[in-house]
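**Student:** These notes open a run of structures that come right after.
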Structure I
């Protein structure tokens with residue numbers, strides 16, 4: 001069974017990994033949506049209008065909405081994983097059995113949780129940005145879909 005310092009090292013590695021994965025996913029989302037929006041804008045402003053433009057524009061919008069919803073779920077899950085591992089790290093830090101000199105009194109996980117919980121504008125924090133930021137793109141895609149169909 002893993003104990004003390006080794007357990008703490010494993011948990012903090014999970015925290016770092018979950019943090020990196022959630023931001024990497026969001027970066028991939030932003031990059032793919034930049035391509036979708038650029039493709040939509042290119043077709044929308046094309047002159048002369050290519051055949052089946054309305055269908056292609058609508059398809060790009062529908063794919064954008066679906067990807068936004070999927071990425072919102074991935075962002076939510078990613079931030080929940082970060083919070084889970086921070087909580088586990090906090091438990092190890094506060095555990096009276098864990099008296100390792102490297103951990104005693106430092107509490108990086110506990111301090112991260114306290115800092116996160118003390119911020120006044122928590123709605124602008126990473127949990128909300130990564131969980132619901134992609135849904136803003138879904139709204140944009142609905143506007144673009146309306147513009148596509150009314151063209």
Structure II
């Protein structure tokens with residue numbers, strides 16, 4: 001039979017264990033929510049990049065049609081100059097698009113690094129909790145063993 005002090009210790013241990021488990025559960029839930037938000041952000045970035053690629057392709061096709069019309073049409077120099085200006089604008093747009101794609105790639109890399117950091121934090125917390133729980137169990141086991149052997 002357990003005396004009142006042992007019951008109090010066991011009760012306190014159970015309360016602390018329940019609190020620790022609840023805290024860990026909340027931390028894991030928050031981590032899951034953050035990972036989901038990062039996934040949605042990455043999906044939005046993919047959609048933006050694809051839209052930019054489609055716009056750039058449409059622009060390239062329009063310029064190609066215009067080039068054909070100018071070369072096969074009346075071919076006045078002013079139209080060729082205008083086409084040349086349009087081609088330069090396309091190159092500038094491509095350069096901006098490539099710069100934006102690099103920036104998006106850097107953001108993705110930062111997001112993946114952040115996800116890795118979150119995973120590392122998650123495992124560090126889990127390891128710490130498991131170590132703490134095992135320490136508590138070993139303390140309780142030692143106390144029970146001491147109680148049983150002294151009796």
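**Student:** Ranked by mean count of other Cβ atoms within 10 Å over residues 18-25, which of I, II sits at the highest value? Present the calculation step by step, with values, prior to reporting the outcome.
**Tutor:** Numbers: I: 16.4; II: 11.9.
Going through I, II one by one, mean count of other Cβ atoms within 10 Å over residues 18-25 is largest in I.
**Student:** For Cα Rg over 2.2 N^0.38 Å, which structure out of I, II has the highest calculated value? Provide the component values of the computation, followed by the final result.
**Tutor:** Working: I: 1.47; II: 2.21.
Structure II comes out on top.
**Student:** Given a value of -36000 for helix-only ellipticity at 222 nm (-39500 (n - 2.57) for each DSSP H run of 4 or more, over all residues; to 500), point me to the structure among I, II it was derived from.
**Tutor:** Values: I: -28000; II: -36000.
It traces back to II.
**Student:** Moving on. Consider the structures I, II: one of them gives 17.3 for Kirkwood radius over Cα pairs in Å, for residues 66-137 alone as calculated from the coordinates. Say which.
**Tutor:** Numbers: I: 13.7; II: 17.3.
Of the structures listed, the value fits II.
**Student:** Could you figure out which one of I, II the value 15.9 for mean count of other Cβ atoms within 10 Å over residues 10-17 was computed from? Please list the in-between numbers first.
**Tutor:** Details: I: 15.9; II: 12.1.
So the calculation was done on I.
**Student:** I, II: which one has distance in nm of label points 7 Å out along Cα→Cβ at positions 34 and 58, as calculated, at 3.0?
**Tutor:** It was calculated from structure I.
**Student:** So if we calculate FRET efficiency 1/(1 + (r/R0)^6) of positions 82 and 122 (r between Cβ atoms, R0 = 25 Å, to 0.05) for every structure here (I, II), which label has the highest result? Could the numbers behind the result be given before it?
**Tutor:** Working: I: 0.95; II: 0.00.
Top value of FRET efficiency 1/(1 + (r/R0)^6) of positions 82 and 122 (r between Cβ atoms, R0 = 25 Å, to 0.05) goes to structure I.
Only the coordinates and a few stated rules stand behind these numbers; no lab work does. In this text, all values refer to a predicted model and were calculated from it rather than measured experimentally. Cβ atoms are built from the backbone, for glycine too; each structure is taken alone.
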